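See the structures that follow.
FYI, it's all coordinate maths here, none of it is from the lab. As the structure is a computational prediction, the values presented were derived from the model and not from experiment. Cβ atoms are built from the backbone, for glycine too; each structure is taken alone.
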Structure P
Amino acid sequence: MSLDPFVQSRLAPHDYSVHVSPVELRPKGRVWPIQLEQQLPTIGIPLRAPDADAPLDLQSVLTTAYERAAYDATIDYTQEPVPPLSKPQAKWAKTRFAKPKRK
């Protein structure tokens, strides 16, 4: 899903975005712009009134899914991703996903 160009122009630079649309804001909503190198945010998931939003730690969700699915054993991080990363992102990814050297 792509963002409206007007909304896109008002957000901080980002590679991804998270959108939550509480019923009282529809068709609008809340958007979190996220850079690839950033930790994912904890966002509020709307519940019915009078309940407060339920916090959802997206980084924890992604980490748990990644670990349970053993993606580190199935994804070849030596291959170039599609689409390719920018040079700064590629440098970050190389550091982030470097395999530890065996002793």
Structure Q
Amino acid sequence: MATRKISATITPRRSQRKDTIEKPNCRNYRIVQSIEVTVELVEDGYLVSDVVTRQYGVGKTKAEAKEDYLRTLIDYLEILIEHRERLAEDIQQHLAFITSHLQLIR
């Protein structure tokens, strides 16, 4: 009986850790409650995301990724507000989550 050698490549899990976004205001919004995010080290930098809306931001540095995430979240918020009357229940939860963390600066 011949013996065959079996090899497998194990891809290491991306480095993940929890973090928060607290201070920077973006466009016409301010953060009224810190946003818990996951920060992942990826091939070309960092990826920041949240588990509720699944929105994300990327950047060469963690700060750039957080800023990109915040811009993306605000873009998503503005779309949700525009279509508020027609949102499915799970997407209404996204709107509630975002509006509990961000407030329009008047």
*Given -8000 for helix-only ellipticity at 222 nm (-39500 (n - 2.57) for each DSSP H run of 4 or more, over all residues; to 500), calculated: source structure among P, Q*: P
*A value of 56, 31, 18 was derived for Cα extents along the principal axes in Å; which structure in P, Q was it taken from?*
P
*asked:* Once FRET efficiency 1/(1 + (r/R0)^6) of positions 30 and 46 (r between Cβ atoms, R0 = 25 Å, to 0.05) is calculated for all of P, Q, which comes out largest?
replied: P
*asked:* Starting from the value 23: which structure in P, Q was relative contact order in percent (Cα under 8 Å, 6 or more apart) calculated from?
replied: Q
*Which structure, out of P, Q, was FRET efficiency 1/(1 + (r/R0)^6) of positions 62 and 94 (r between Cβ atoms, R0 = 25 Å, to 0.05) calculated from, if the result is 0.80?*
P
